[in-house]
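So, here's a batch of structures to check.
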Structure P
Amino acid sequence: MSVAWLVAIYLLFTLVIGVAAGSLVQGARDFFTASRRLPLLLSSFALFALWFGSETLFGASAEFLSHGLLGVIEDPFGGFLCLVLFALLLVRPLYRRNLLTLGDLFRSGYGPHTETLAAFCMILTFVGYSAGQLIALSLLFANVFGLEPEPGLLLGALIVTLYTVSGGLWAVSLTDFVQSIVIIGGLLAVCVSLGAQADLAALRTPPAPYYFDFLPSAANGLRWSDYLAAWLTLGLGSLASQDIFQRANAARSEDIAVYSTLLGAVLYLLCAMLPLFLALLVHQLQPQLLAEGDRQAVLIKLVQLQAPIWLQGLFFGALISAVFSTCSGALLAPASIMAENLVKPLFLKHSDDAALLPVVRSCVVVMALLAVALSFSGSSIYELVAASSMLGAVSILVPMLFALFDWPRSPLGAWLSMLGGLGTYAVCEYASWVSLPPLFGGLAASLVGMALGLWLRPVTPVARFPAAGAPP
């Protein structure tokens, strides 16, 4: 049986699981939170599979091939930091508020107008993230099925949208469980097989100067400010992320939410080393691939040249699993915000939980269409994911923390924080005369905006809205 048939059967199996999960969904709350019934294992694998996506497999391996360890500080190491910080600092206070989305936190902390702005900012951070996953799917489908990039991208978008629309977080969590097993088993099998063909002792010799450096130095030319920015792009940027919150919030209890986030972080860091190991093997087994243009596809070509058919099928199943699991969460999270914090307050204020369900399903389709449109921009996977994380850090993180921990705040401060952070980020990113890392500039401006709002309009009591689904 060919690799294409093996992968096609696996895709059909995944789609059936996702669609069948629709029977567990009775209303929007089930769709958003999987009824808060996920046990430790399902919740842990859901968080691991969310984080282990195209940027880790293709983006990080390509950066590692080009720049060594210092090129992958942002991902996977920054991603690991984010999950640990989220588990230790944010999971418990967020879980206790019984929220459906992070937008609900802005409504209770600042009022409905700030909720609307925050919802727009959060949705903005996910469009590029989803587009990066679809680009990865098109790359995989091109190699497995021989499809051109555009049809491959559309096919991937159709499959992931179908099962996400059907079962919401239930579909995402159940397919994540299966996909996590395939990811871990597939990558381990490929690493063992290809590692047996290489001289492992010789891998200790760096293929280029400073290739294994983990800290900045005068010799490798990396500034400490850029190094810290790489750690914090995902480490802080994704703390204010609906997709991580959504999966942790679906755990059966507060303790399970914390432990599953920590376990997901450990699984993620360990498994993220596997594509880096495969990238290192390229220098020995197929060094000519390094001169063939797009390094995001090097791992795929390596396995096609070195592995038997059955192992190729397992490998491509692992890759597709990783991308699908991340992409489904990247569509569901902003769709939840769009339905709960934009459409419902404006048009469906008095609708019940069941009436909101078709709305959120429609929002998943809208997010998929936006991601498809952006995926034709020509940006790389790594660029799209990094930019998405930074947008969250500079716009949402500061006002979210002030609301979550009940620090002094005002609606004006939240507006100035979000808009000032985004504007300063844009200046630092695109103005050639600014040398400050965009993340630091945006975060600083976000803090200044909050302080300025508190000074211009002193703190006044903000009406606390009941948490979503809680009694008024």
Structure Q
Amino acid sequence: MSGSMSPDGLIIQYDETIEKALNNIVKLLKARYNFSKRMIALLLLQEDEEITQLAKLREADFPQIFSIIQQTKSKYKDPLRYVITLQCRQRTDQILSGVITDSKKETRLQSWLDHITINPITGIPILLIVLYFGLYKFVGEFGAGTLVDLIEGNFFENYINPWVNQVTAKLIPWHSIQTLIAFDYGIITLGLRYAVAIILPIVATFFLAFSLLEDSGYLPRLALLVDRLFKKIGLNGRAVIPITLGFGCDTMATLVSRTLETKRERVIATLLLALAIPCSAQLGVIMALLSANPASLGIWAGFVILVFLLVGYLAAQLMPGEKPAFYMELPPLRLPKLSNILEKTLSRMQWYFLEIIPFFILASVLIWVGKITGLFDAIINAAAPLMYALGLPSEAAEIFLFGFFRRDYGAAGLYDLQNSGALNGVQLVVSAVTLTLFVPCIAQFAIMIKERGWKTGLAIGCFVFAFAFLCGIILNLLLRSLGVTL
């Protein structure tokens, strides 16, 4: 809500067009309000929902007021809310400049960095460099490669899992209880191994990289850089925050999407997060598996980006609502503080780890129940025709079943499946694409229902489920018809 009074009690003057509209609306307002008539007129010009509904009920001349608002809107290319806020901000800066002296002037280097990070010609190459070193090299190669190989391949495979299997078999005489704790699908040997040995290193490296970018002030500049592109998919630059955060955890990002201004933007952002934004663990595992073949990695990334843009564009065309406006204050660029980076990284890791441990244990228990009752094998057998359509072996159904519990659980399953030699190059790309687009995990689905309502949440979940497999089938047919070998 924009104010109309300065600290010295003077009325803030806007440009001639807005002042004329304000005066005309004030003359038409006859009812009594808790605020001044000028303030009510300002809120009406900014199309405040509550005040507009109130004025409709109280003002006999509301059609004339509405006509003034529409005529005023037509004279600006930007929304009136933005125009009024900007002019109010300019007046505020004038007032503050008379009483405050800024001893930290922007340096020439900061000004130059500001320019090159938001200019598309230089900003896009900078973004690609950030993605290459931040995601591909640090998260994909170091986190999902070096660290996972060290913890999962060394400690768990060579020491922890064999020891757990041996102790469990010696101390527990019942086979069904043994399989709950150890062996192929045990809570320790599968659930905790996935959480600690595969997921934790990837999440840690991602949140470290994200915290560094966040503390440097780069993310708001990234928002400006992608604003024009995001408007094509029904969002604005501000949506870069939940979208980027989705690469860490889509559940957390869905919660953060409530900061977007309109319901239309929030629904589109939720859809895209559920469909085409892999979480850090999923992203790290897939990048680690595909990085040995740049062509495979390129096909996966290109196909997922194409789906993201296509679905976003179609959603923006089909969903009614006001087109998004964008304005954001840019904090200064600065050298990140180590204490800030560590504090943010540790707090996010703690939140994430405390969330995934119960889900991974629950998933292991449910899989165990499914195995001893035969339901697990029945689901895998029932999914065999779908796996055949995707060009995948029947055992690949396991990774999608895992992915339903959590995306990162499914990614860890893909890691195991590839290490077993069950997938060739084309099958790996198809399974990686389908798993990336696959139905959101239980936690994200629950947050979707909470934030968007059960009808919208269920509709998004059903669409994502069907669309992911459709995309996988199409990609498999394309690669095989073109004779692609990877």
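Taking relative contact order in percent (Cα under 8 Å, 6 or more apart) for each of P, Q, which is largest?
The maximum falls on structure P.
When distance in nm of label points 7 Å out along Cα→Cβ at positions 42 and 370 is calculated for each of the structures P, Q, which structure yields the highest value?
Q
Distance in nm of label points 7 Å out along Cα→Cβ at positions 170 and 242 was computed and gave 5.3; which structure, P, Q, did it come from?
This value belongs to structure Q.
Given that mean count of other Cβ atoms within 10 Å over residues 162-169, derived from a single structure, equals 15.0, which label among P, Q identifies that structure?
Label of the source structure: Q.
Taking -0.38, -1.14 as the value of log10 I(q)/I(0) by the Debye sum over Cα atoms at q = 0.08, 0.14 Å⁻¹, for residues 66-329 alone derived from one of the structures shown (P, Q), identify that structure.
Comparing all candidates, it corresponds to P.
For helix-only ellipticity at 222 nm (-39500 (n - 2.57) for each DSSP H run of 4 or more, over all residues; to 500), the calculated result is -21000, so let me know which of P, Q that is.
Source structure for this number: Q.
Looking at structures P, Q, which one was Cα extents along the principal axes in Å, for residues 34-145 alone calculated from, given that it came out as 68, 41, 28?
Q
Supply the structure label, taken from P, Q, corresponding to semi-axes √(5λ) of the Cα gyration tensor in Å with the calculated value 36, 27, 18.
The value was obtained from structure P.
Quick note: the coordinates plus some simple rules give every number you see, no bench work behind them. All values reported here derive from a predicted model rather than from experimental measurement. Cβ atoms are built from the backbone, for glycine too; each structure is taken alone.
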